[in-house]
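**Q** As structure tokens, here come the structures.
What follows is calculated from the coordinates using simple rules that are stated; it is not laboratory data. It should be emphasised that the depicted structure is a prediction, and the values quoted were computed from it without experimental measurement. Cβ atoms are built from the backbone, for glycine too; each structure is taken alone.
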Structure 1
Amino acid sequence: MNGSALGNTRAMVFASMGIVINIVLGTIVQTFQIPLLFLDTIGTILVSVVLGPFAGALTGGLTNVIQSMITNPKDIPFAVVSIAIGLIVGFVAKKRKFDFKTAFGTGLILAVVAPLIGTPIAVFVYGGLTGGGTDLIFAWMLASGSKIFTAAFIPRVAGNIIDKIASCLIVVLLIKRIPNHLMDNMNVQDQSGR
């Protein structure tokens, strides 16, 4: 597997830890019903910055597949959103140092792109409802005459603005604290903000 995104054992373990981070933080936030946060992509973003877009996309996609098998198989199509997040963050981190400014801008991009991809899936699979805090706004907008896509999209953008920016900024802090000896021999991207 030399030359690939997960070309060695350390990289595979790191990506696996990204999946665990996604599932654990996402479950904690969902359990405590913390509004406007999901934190279920921090591992994907972290792996994307450190190992690149394809490792990040794989981490995000596998997170959704594993989580869906545990909780609800109907959520598997949302893996497309996580794959897109991994690709976007990974390519941004390849081009720019992933510092606070880049993380903030990337979070804004993700706050729009993730709902653009996820909203049609939510509308098709669940009729726009997903069991989250944004469902109240969705129901209100739908009752007020908004089209179903608009009623499902706008609340998701609002929630994602806070979540995706916070997630990207948290990743900057995490990267600064990863010891160099753990990064050795892991095919780390050159401009990971370290």
Structure 2
Amino acid sequence: MLGFVTGLLYSNAGEWFIHRYLLHDRGRKKDSLWSFHWHEHHRESRKNGFVDEHYKRPLWRWNSQSKEALGILGLGVLHAPLFPLAPTFTAAVWFSAFHYYRVHKKSHLDPEWARRHLPWHYDHHMGPNQNANWCVSWPWFDYIMGTREPYTGTERERRDRSRRVRKASEQGPFFPAPMHRPPNVAATGLTSDNC
């Protein structure tokens, strides 16, 4: 049992360090191997109210979701040699990897679910400081490292959400670019002279 708990804590620490130092510090550089995280995943999430459309696509299409899944699989394989020596620790690492992918994907397909079940991750993407709230699965290492910054349910979030709704309503519904003439001219009574 101690091995499993240690594996969960180790995995959460790894999640924090990888997210902060690889995916953000190195990922901000466009030529970095890790740039997909910042330049695809964060951009999509911020632009679409936390939804990342890449999670709706198949894993075999090369996008931020498939790159994330490949990295998680690689970490699982990297830890496989530890299984004979520390089976419960390794099982916890594998469980954590699976759990991370499952809840991360679900959260970016269902933002309201994320707000209720992973508010720390919602805060990471939608809050004012995207350099905080590094954990996805559980916020343990954010609390330990002092990087947990609540946003969900705060007055600031209520103001931001109201502003986004107001801005969207001011823009009005989306209409495509005007056509040269209406599609059914006879039904509208319009001619090319009065279009």
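**Q** When you work out distance in nm of label points 7 Å out along Cα→Cβ at positions 128 and 160 for each of the structures 1, 2, which one comes out largest?
**A** Values: 1: 1.7; 2: 0.9.
Looking at the calculated values, the largest one is 1.
**Q** Now for a different question. Can you tell which of 1, 2 yields 26 when relative contact order in percent (Cα under 8 Å, 6 or more apart) is derived from it?
**A** 1
**Q** For P(r) over Cα pairs in 10 Å bins from 0, in percent, the calculated result is 10, 38, 34, 15, 4, 0, so let me know which of 1, 2 that is.
**A** On the way: 1: 10, 38, 34, 15, 4, 0; 2: 8, 28, 29, 16, 8, 6, 3, 1, 0.
Only one of 1, 2 returns 10, 38, 34, 15, 4, 0 for P(r) over Cα pairs in 10 Å bins from 0, in percent, namely 1.
**Q** Computing distance in nm of label points 7 Å out along Cα→Cβ at positions 32 and 120 gives 2.2 for which of 1, 2?
**A** On the way: 1: 3.6; 2: 2.2.
Source structure: 2.
**Q** Assign the value -24000, calculated as helix-only ellipticity at 222 nm (-39500 (n - 2.57) for each DSSP H run of 4 or more, over all residues; to 500), to the correct structure from 1, 2.
**A** Values: 1: -24000; 2: -16000.
Label of the source structure: 1.
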